[in-house]
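Given below, in the form of structure tokens, are the structures.
Derivation of every value follows stated rules applied to the coordinates shown; laboratory data play no part. Just so you know, these numbers come straight off a predicted model, no measurement behind them. Cβ atoms are built from the backbone, for glycine too; each structure is taken alone.
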Structure I
Amino acid sequence: MNSTEQLHQVFAKAFEVPVETVTDQLEYQGIAEWDSMSHLVLVSELESSYGISIDMEDVLEMGSVEKVKGILQKYGVEIN
């Protein structure tokens, strides 16, 4: 599994959706499952999966899978 597939798995787990639902183009509220509550679950899953602590400013910027990839890079997580 490559790093993008792993990230998509984290999203799928957080939102309780099939991994096929998750694409790099997926945006906040782009699916019913990505609401404000599940966004916090996503942050928790990302932190535990990658062993990082995400600043609130970055949490608020996580508006799409693509943006999450960029934010994770700030924390030393390389997604390709």
Structure II
Amino acid sequence: MLIATGQIADYLPHTSPMLLLESAKLHDNTRLSAYSNTHLNSPHPLHNDHGHLSIYTGIEYAAQAAALHIGLTITNTPPQ
């Protein structure tokens, strides 16, 4: 089942532009496949003063994917 951005927002405390994940699929108790091209957006909300994304941006993407995975696993149901 494909989980779209609007459904992802049900599980994360972020709104645009900080909602970085665009879709997800293949979630079970041990894995989640999340997708995003928001790193290509300009301006990106996490660009530094030189217009680049730092390593901390990757950490934010990973944290959002982890939070989504936890939310989907705890509810054990697909988002509505």
Structure III
Amino acid sequence: MDGATSFAATALVNILISLASIAISWWVLQNLRLDVFLRDPKGVRAKAFYVILSIVLGHGLATFIIDYTDWSRMLGHLFG
């Protein structure tokens, strides 16, 4: 694979990891009882809060996964 194709494939994988991490965060947050802390748990603001919180948590998870895979690939240069 040439450099541009490899770069594009890496970008696509990173996007998919980010979207999957946000979806997993959303799924996990659905089981969390945050409605106790919200005034109107069925309102628009509460739903927006869940979306924003899932994006923030998903981004953190995706960053960790992407960094971990990059570091794992770099370890090959240590022994090779």
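For distance in nm of label points 7 Å out along Cα→Cβ at positions 11 and 43, which of the structures I, II, III scores highest?
The maximum falls on structure III.
For distance in nm of label points 7 Å out along Cα→Cβ at positions 3 and 27, which of the structures I, II, III scores highest? Can you show the working numbers first?
On the way: I: 2.5; II: 0.1; III: 3.9.
Top value of distance in nm of label points 7 Å out along Cα→Cβ at positions 3 and 27, among I, II, III, belongs to structure III.
If Cα Rg over 2.2 N^0.38 Å is calculated from each of I, II, III, which structure is the one that comes out at 1.51?
III
Out of I, II, III, which structure matches -28500 when helix-only ellipticity at 222 nm (-39500 (n - 2.57) for each DSSP H run of 4 or more, over all residues; to 500) is calculated?
III
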